[in-house]
Structures are given as C-alpha cells and as structure tokens.
1. Of the structures P, Q, report the one carrying the highest value of relative contact order in percent (Cα under 8 Å, 6 or more apart).
2. Given a value of 16.1 for mean count of other Cβ atoms within 10 Å over residues 25-32, point me to the structure among P, Q it was derived from.
3. Which structure, out of P, Q, was Rg and Dmax of the Cα atoms in Å calculated from, if the result is 21.8, 68?
4. Figure out for me which of the structures P, Q the number 8.1 belongs to, where mean projected area of the Cα convex hull in nm², for residues 169-264 alone was derived from the coordinates.
5. If FRET efficiency 1/(1 + (r/R0)^6) of positions 9 and 161 (r between Cβ atoms, R0 = 35 Å, to 0.05) is computed to be 1.00, which of P, Q is the source?
Structure P
Amino acid sequence: MIVKISPSIANGKIKAPPSKSMAHRLLISAALSEGKSQIKQIDLSEDIRATLNCLEGLGAQYSLENDVIKIRGIKLDTNSAYNLNKETQPQKLDCNESGSTLRFLIPIALLFNKPVIFQGKKRLFERPLSVYEDIFLKDPEIQFNKSENEIFVKGYLKSDDYKIPGDISSQFITGLLFALPTLNNNSSSIQIKAPIESLSYLLLTLDALKAFGIQIELEPNKINPDKDLLLTIPGRQKYQAGIHTVEGDYSNAAFFSALNYLRSDNKVEVTNLRESSLQGDKVFPEIFNKLASAKDENTIISLADCPDLAPIAFTVAAALNGAIFTDTKRLAIKESDRAKVMAMELEKFGAKILVEENQVTIKRANLSKPKQALFGHNDHRIVMSLAILASLYGGTIEGAAAINKSFPDFFKVLANCGIDIEIVEE
C-alpha cells in the first residue's frame, strides 16, 4: 500500500483501539479455561488473528460476533486431539509475524506432549528465542528445534525453579506463567534477576491471570525493576471462564496524541483509556510534555519500560527540540531495527540522528517535506509514526499496509479527524 499525506489540521475525538497486549493475554487465558468465555472489544489485527488461529489449532473453539469473541477453552486433560497415548502428526501453528503469539504459546504447546510446529514469517524467527532454548534444551525429554522459518517442539513441561535474567523480553516469562499453573504436580517458581525491563508487560500478565482465577505469589510484594523478583506458581490451578473487556491501548493512543504536540492548531482528544491501566506506554504524555518543554537535545528519556513508544517519541523529538533516548538496544529486535530505520526515515525530513548500541541522540534541526518516498520497513509503528509527521510536512509512505499487524483502521481514523490522506495504491 502507498499512502500520500498532505499537511492538514487534526481535530476531534478519537476512541483508542483495544490493547493488543491485553487482548493476547485475555484470549489465551480464555482458551485455557474450562467452559466458555467472552472477550469484548476485540480488534482483529493480524497479530490477534494469529493468536486466535493458533489457539484453535490447539483445541479451543471460538466465534466472532461484532467485536466480541466467544471462546470455549481447551480440555487440557481429555482433548482427543492431544491423546498422549496416540502417535499423531505434528500440529502446525502459523504465528504470522506475531512475537507475542509465538513466545506465549511455546510453553503452552508443551502441556500436551504432542509434536507442534510453529511457523511464521522469516523476521519472526530472526528475533531472539534464547531464553526458551536455554531452558528446554537442558531437558532431554523435550525436543526444541529451531530452523530459519519454524520451530519444532515436543515434550511435556515440568514444574521447576526457573531463573531468568530481567533484561530480556517479558514475553518469555509470560509464556511460562500461562502454562505452569496448570501442571498437576508441585509448585514452580520463576526468579527474575534485576534489572527487570518491560516490567509493565509482566504486570499486565499477572492482571490477566488474576482475572481468570490464577494465583501467583510475589516476593517482594512491592515490585521494583531494580530488585530481583521471585514468582511462586502453585500447580493444579484451573482457569475460570468469564466475561472480560479489553481496555484501550495507550501505545496506539500515543500516535494521535502526538498530533497536539506537532502544531498548536491540532486539537485531538483520545478516549477509551483506563486511568488505572498497568500499561507501560501510559507514560506517553509525560514523555511528550518533557519533549515539548525541552530547550535542546540534552533532555534524557529512558525507554526501558516502554520500548514500543520509541518510534513516535523519536518523531516528536525530531519535530521539536531533540532529545537523548537511553535503553534503546532492544529496538533492534522488533519488527524492524527501529532505531536505525527511524533514523533513516526521519533524516529524509532533515532530522539529525545518532544511533548507538543503547542510545539514540536526536539533534535539533529544521525539518521539511521529504524529497523522496518514505518506507514502512514492514513495521506498523514505523508507518504510523511517519504518517503523523507527514501530516505536518507532507509525504508519501510506501509499504503502509504494515499497519494491519496491529491497527488496520489507522488511516481511516486519522482521516476522520481531518488529516488529508490519499490511498495511491492498495
């Protein structure tokens, strides 16, 4: 898709789309529950479709009515598709390009002792899986084989005391937290070594598990990213089916809120955001206000607990007075190498950016309409960030269909609030 955006003024109210992070967690919890659950306010992005299709492949049943998913859980003990005494062909699960789907479901696949092949796009398998490799390759009864575009797993997850570094993606910890409570033997534990990055995503997982009746014991009770954390997971727990609503997404809300910081005559209000949300990206107003009040590029902002805000935060910084962003090393393993590709694309507007291993420095510069086409790098957050800046200076974005990964209606919503958008090529 090629999209042309002309300078225009944005006004109006925008309803934040449902949180993809919470949708994944609630759908998986529902699939592990006995009985039938309803998950309300679902947006069928490519990532959420991948999770639903994989859950169906594991034995869950679901139907969609408007924006409500009705899902009947997997019978972990009696599901005929997972007869432990019967040799079966590997179940193939297509994760598309969803890192959450893959990392969340690998431990769940090991609840059945049945061969499972996870498939997806090449970029998905370029992203790290070393935590699971370190854990499962030590167990002679678990097969874990990774190739260029798939992973083969077979075996049965066991209760254990797991030790995991905190500077990795919380998705690995979340995957274990989904599966370990269901084991019919001793309690397990996960010891997370500080510093703990993406702590907010771990809190979202614990919140979702609690909503479905799963108890996790924390030590210490007050979670601090600079201190070790011990999670104790009692076994023999059962997920309890229920009715739950996906809260609004702060990470996608940030794109629309950013419009207000690019020009004074933009007046956009974003609704459907829960004030008590545990989402780490809830800090975006603080970051934007800090960028707006900065007098030069020496303002320092850490992205350790909100890496998904990086592309739009870089955009706002480039349009204003610059900044220094720290804790950026994990951006290299997202859908694209986000620090490098954002620097590449923002420089087309005239930005001056220095990308280092764990820091990005954006200098103050005079921006203007790019003379060449912008490129989305198959990354939804890159496309959306460039679109926001193009609403100020103008520009054409190639590869804009990447928005389908998380927010298919992004351009429609942006146009509804007054931004001049032309779909040049589908």
Structure Q
Amino acid sequence: MDRNRAGVVIIQGDQIALIKRNRNDETYYVIPGGGIEEYETPKQAAKREALEELGVNVRVKALYTSFQLNGEHFYYTAEILSGEFGNGTGSEYRSSPHKRGAYNAVWVPVSELNGLRIYPEEVISVLVSDRSVKLTETGSKIGKSYQLSWVGSMYPYLDEPTCTEVGNVSVGRFGGNTSAGQNKNEDGCLVWTGVDWEFAVLLDAHKTASSAALILDEVERYHSMFTNILIKTTQEVVSELREAIVGLFQNETFKQKCREVEGETACLIVVRKDKYLWWFSVGDCLLILIHPELEALGESAQNHRSFYEWIGEVNTFDSIVPCYSTGTKELRKGDNLIFLTTDGLLECPHTNFHLPDQVVARMKNQSVQDGVQQLLAEIEVKGVRDSTTIVAWKINIVEDGVVPSDL
C-alpha cells in the first residue's frame, strides 16, 4: 500500500543534515524523513521525523519540493531550534543493527553532494540545481567571474526571504507569503560578472516558470558569445549587445521552443560596462538607477514598464513588429546603485514601492545587501502574495559625467 512521506531539508552554512546508512556492505545517505501518520499533517510529520532521526527540534518553514512516488512526498526547509544533533531516538536506532544496518546523523558539505549516493534523488536534484552560485577562474582578460542561474521552480523561497551575494551583486529572492495564497514562484534570474562588467537577466513568468527557464537555458547556451562581446571595448559592447540579444530572441528555433512552452515571461536584461549602463526590456520588470544627481531630477526609473509584452507562449517576437525597449545611460561620478526588480515588490499591498523614490529611500545610506534584505522583510510583513526577485549592485565612477555647456 502506498504511503505518504515527509522530510526536512536543513542547511547550516554550507552543510546539509543527512542520515548516513551502512547496510549490507553498502554506504549511502538519505534526507531525514519518513511516513506520515493518519493523524498528522505533512508539516507535523516532518517536524517529528527531524526529532526522531536527528535528535533536534526544528521550525518547519517552506515547502522545498514535492513529488509522487508510491505515494505523495513532501520535503520542507527547516531550522534547528534546540536539541543535540545526532541523538535521534526513532525506531531505526532501536532495531537490531544486523537487521537494519547503521544509522548516523551527519553534516555533509553541499559542494560534495554530486559525488555521493543520496535518496530521495528527486530532492537532491532540486538542491544541486538551486545551489548554483560558483566561482570560476578564467583567462587573464576576464579574471575571476561569479555566476548564478536560478528559476523559481528549482526552489521557490515561499515564506523565506533570502539574499545571496554573487561577487559584488546582491540577489534577493522571496516567493511570497503562503498565508496570502501563494504556492509557487515563477521568477528567474541570471548574473554573470567580470573585471569591468556585470550581466544580469531578470524574469517574471506567468502560469508556470517554464518560459523563464527557457530564456535562462538559451542565454547560458550563448555564454561564450556574450562574454566575448563583454570583454571588448566599451563602445563595441554597447554597439553589439542589442544585435546579439534581439538575434537570440528572433531565432526561428528559439521561437518554436516558445510556441511549445506553457506561459510567458517579462524579461529585463541589464549590462554595466565601464561607466555605461545598457538595458533591454520586454514587459514590466523595473530598472532603477540610484544616484543623488538623478534623484534630484526625478530620473531614477530608467525603463518603461509595459504590461502587454512577453516572451514565451505569447511572444512579442512572433508579432509583425516585435515590441521591446532598449536604453543606454552614462553613470554619474560617485556611487551608482543599479537596482532591478520584478513586480512583487512594486505591487505589494500597503506600500508605495511602485514609486521609484520609495525604493530609493529604502536603499540609501546602507549597504546594498542590507537594503535588499530590508525591502524583502517589509513586503513579507505587509503580506505580499506575488514573488519578488531583486538584483542590485553598486559601482563607483571616478570620472565626471557629461554636464551642460553653461556649467
């Protein structure tokens, strides 16, 4: 008879809590979890299993992933509140060792998961995909580069605002409040950095996250093409980016993939090269450039939000005349804060974040990471349902910007 199961995904620092199993001369690992009793909810079962298998009391947070396999399986993120890790009291520890083998609660570095035999594979595959921040050493022309690629179907961050540092770029993710009815995250983002450039893609999909994932896959497929452009002179970069991006989306193979995907997505691509900012915008994601000179003139918002443009099942590049906007901006002398966001932040109830000056006010006089975390914490408290993804970073420009001839 099929039985529903629940478990916990507990990550502290760069390590995950697992059960190490030795049985019949074989060694493997399992995510802590077990069967759901008739009187339990999945969350209650996950909490009980953490105590029985790990010896710790936990706060069960958001649903990490679920799947069907001889019953329904539910795995939740959780944090340890109390107890002594490794002192589980479940029946598996009390059974005769020769029948059940050895059970040991262990901490395993997330970076080593690919080399281990771990069950359920359905949970580990999601985790490995989500833990996609990596440092890569490249040639002397590019130097060290940081990369992140994520889509909400990998890990939704429901009820779980978080901020990740990707080189000098802060990436904030919040899937929304389940208490407000949210049950999925359809955002996505990609960040690449180089010596004198950053390349960011922000996506906000409809119906499913499939269209966001499609664009990320396509951009990553052309990674070499884009990085070869980005290491050129600033003038060449700004000149070639539009042709490269539009060419990608107008490719017939890509457009056929869009016809086969479920749903569509807004797409904002932003590149900083030297002291210039370039962007490509389809849909309603927003780019804000924060600098005192721009703030004084009400010039913080850079792109125009369009509510009837998408890429995917409904695709502007399948129209007779594709609709999108691009722009280029010279950064001003001093600190420039580049801020991209999806519409969850902008449309949060009981706030005025649709007004750029309200976002600017929250981000001033603190670090980028602290500002992003403050915004996510505020919309969580205000009961936002829709997901929010923020990509933000600060660049200091030492050269004077263009000024009128009479100054």
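1. On the way: P: 21; Q: 13.
Structure P gives the largest value of relative contact order in percent (Cα under 8 Å, 6 or more apart) among P, Q.
2. Details: P: 28.1; Q: 16.1.
Source structure for this number: Q.
3. Numbers: P: 21.8, 68; Q: 23.5, 89.
Considering all the candidates, the number was obtained from P.
4. Numbers: P: 8.1; Q: 7.2.
Corresponding structure: P.
5. Working: P: 0.05; Q: 1.00.
Here the read-out was taken from Q.
Since every read-out is calculated from the coordinates, none of them should be taken as a lab result. Quick caveat, the model's predicted, so the values are computed rather than measured. Cβ atoms are built from the backbone, for glycine too; each structure is taken alone.
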